[in-house]
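Asks: In the part that follows, the structures are each spelled out as structure tokens.
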Structure 1
Amino acid sequence: MSKPQRIVFDEEYLLAIYRPTGRFDAKMADRLLRFLFLVESAETRPFNRLLDLSRVREIQLNEAEVSRIAEWRRSAVEKREPFRTAILAPTPLGFGVGHMYERLMKGSNIKVRVVQTAVMAARWLAVPLAVIDPQAVRKSAVV
């Protein structure tokens, strides 16, 4: 069983970042949704989201579960200002599940983009690469 993961809120860039590890399943998605509901209830300013699946080793979500998540998210934000969500999905399975969610969210206040690299996520969210990949600064300094 995966232990609960921490969600970080970057005040400077108004970005909620979730980096799950291990298995990403309906139970983990439900915890994330409950957290987002609480943050969205408390935070009046619009903010973007990053779901970083790069440390996820297994995804156990079926089509019905992804559809339920999308439906819940659409209704939860229908009165909020539009915002962006980047799903960083470097694996084919993560990319596929993310793309399904992206398609289900079309026309909602959540503009979703599934990307395969931290650079692409940073561009989509208009934040410095170091916000998405804190090790990027160290990596570039070594090269």
Structure 2
Amino acid sequence: MKGVEELRELSVAQDLLKACQHYIRTTGAAGIAKIVLGVGELQDLDLEGLERYFRSTTLGTAVQDAQIQVVRYPILCHCRTCKEDYILCPDAVVSAVCPVCNATSHDLISGAQMRIEAICATEEENRRFESAAFR
């Protein structure tokens, strides 16, 4: 299923480009320096594949020099029995047991999400905005 996995990274790269282009249109930024992407531990995202597709997708655009910074979200569960929150190791998801009361009934709070946390304009653009603010 490698082809399906690769399509996912390509799709994420295309979505990042669209979000950056929207940011540029709405803010007037000249380019993008960094994208902070939050990824839950349950997301099986190939970061090298994402980077490769992102580079090819953004070539020749104002986003081509952007760096992708990934922030990982832990798998956080809430026990339905004792009401405690706890972090799961990705390898323990299938046999998740509350470390406080040993119950197996829980709700997932965090760890499955993927979202753009921040889009940062290029330093040139930031300096231009900063100098304009002091005039």
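Read-outs: derived from the displayed coordinates by stated rules, not from any lab. It should be emphasised that the depicted structure is a prediction, and the values quoted were computed from it without experimental measurement. Cβ atoms are built from the backbone, for glycine too; each structure is taken alone.
Asks: Given a value of 32 for relative contact order in percent (Cα under 8 Å, 6 or more apart), point me to the structure among 1, 2 it was derived from.
Replies: 2
Asks: Then there's this: On mean count of other Cβ atoms within 10 Å over residues 19-26, which of the structures labelled 1, 2 is highest? Can you show the working numbers first?
Replies: On the way: 1: 17.4; 2: 14.8.
Going through 1, 2 one by one, mean count of other Cβ atoms within 10 Å over residues 19-26 peaks for structure 1.
Asks: So Cα extents along the principal axes in Å, computed for just one structure, reads 45, 33, 28; which one of 1, 2 is that? Present the calculation step by step, with values, prior to reporting the outcome.
Replies: Working: 1: 45, 33, 28; 2: 60, 43, 19.
The read-out comes from structure 1.
Asks: Assuming 3.1 is distance in nm of label points 7 Å out along Cα→Cβ at positions 75 and 91 as calculated from a single structure, say which of 1, 2 it is.
Replies: Details: 1: 3.1; 2: 1.2.
Clearly, the read-out refers to 1.
Asks: When FRET efficiency 1/(1 + (r/R0)^6) of positions 11 and 59 (r between Cβ atoms, R0 = 35 Å, to 0.05) is compared over structures 1, 2, which one is greatest?
Replies: On the way: 1: 0.70; 2: 1.00.
Comparing 1, 2 by FRET efficiency 1/(1 + (r/R0)^6) of positions 11 and 59 (r between Cβ atoms, R0 = 35 Å, to 0.05), the maximum is at 2.
Asks: State the single structure among 1, 2 that was used to calculate distance in nm of label points 7 Å out along Cα→Cβ at positions 27 and 43, giving 1.9.
Replies: Numbers: 1: 2.7; 2: 1.9.
Going through each structure in turn, the value belongs to 2.
Asks: Comparing 1, 2, where is mean count of other Cβ atoms within 10 Å over residues 35-42 highest?
Replies: Going through 1, 2 one by one, mean count of other Cβ atoms within 10 Å over residues 35-42 is largest in 2.
Asks: Give the label, chosen from 1, 2, of the structure having the highest value of distance in nm of label points 7 Å out along Cα→Cβ at positions 67 and 123. Write down the numbers at each step before the final one.
Replies: Details: 1: 3.4; 2: 1.0.
Once distance in nm of label points 7 Å out along Cα→Cβ at positions 67 and 123 is worked out for each structure, 1 has the highest.
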